[in-house]
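Each in structure tokens, the structures are laid out below.
Read-outs: derived from the displayed coordinates by stated rules, not from any lab. Here the structure is a predicted model, which means the values were calculated and not measured. Cβ atoms are built from the backbone, for glycine too; each structure is taken alone.
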Structure P
Amino acid sequence: MILLNKKENMTDETFAEYWLTTHAPSAKKMPRLRKYVVNVVKRPPNKAPEYNGVVELWFDDKESIRTAFASPEGQATQKDTEKFTSKITTMHIEGHPVM
């Protein structure tokens, strides 16, 4: 899971549009990527969100993550991320479904 902050000169709409129409089609081509979910954070009333987006990248194991990001597609994805984000926070999480 990765938390994204948009570039300061981008509107919320421009950020979401770039992510969904330019970045995501390339990112989903990374090898061994099992699932890719884009979550655009909607601005709450009277408050700026701490993050503008959350991306879920699903892999079967750590080796799949390494393979994906070391690939030409992964390298291109990382470079493209710099075009529309000012900060990213990466978290490796383990889900525990309760219900």
Structure Q
Amino acid sequence: MNFRLLVRLIAAFSTIVPRAERARWREEWLGLRAAVLLLCSAGVYAMMSFTVAQRRKEIGIRAALGGSLPIVAVFMMLIGLLAALGPARLAFRVHPTEALRQE
């Protein structure tokens, strides 16, 4: 697209569309951004939950060896799973023998 034509279109848009309409557009864009952020957060949580579920046996072994929730959570965070605290807490509630018996 021609740059000059784009500048003319933007100038025409700003003169044609009243300020209230532009404010409404900004609010719609803000809503869209919030929805995208929410979807991204849900995706990250789902990925971390899946990863922690795969490491359920390892978490069970650490719990059986006397690891407490804070220690296991810190370990999970240190290996790069910063968003894994919630799923790690859920996985830690599983009894160690049940986690070991799963496979």
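Suppose relative contact order in percent (Cα under 8 Å, 6 or more apart) works out to 44; of P, Q, which structure was it derived from?
P
Taking Cα extents along the principal axes in Å from the coordinates of each of P, Q, which one would give 70, 29, 23?
So the calculation was done on Q.
A value of 8.6 was computed for mean count of other Cβ atoms within 10 Å over residues 41-48; which of P, Q is the source structure?
Attributed to the structure labelled P.
State the single structure among P, Q that was used to calculate helix-only ellipticity at 222 nm (-39500 (n - 2.57) for each DSSP H run of 4 or more, over all residues; to 500), giving -9000.
Values: P: -9000; Q: -26000.
The structure behind it is P.
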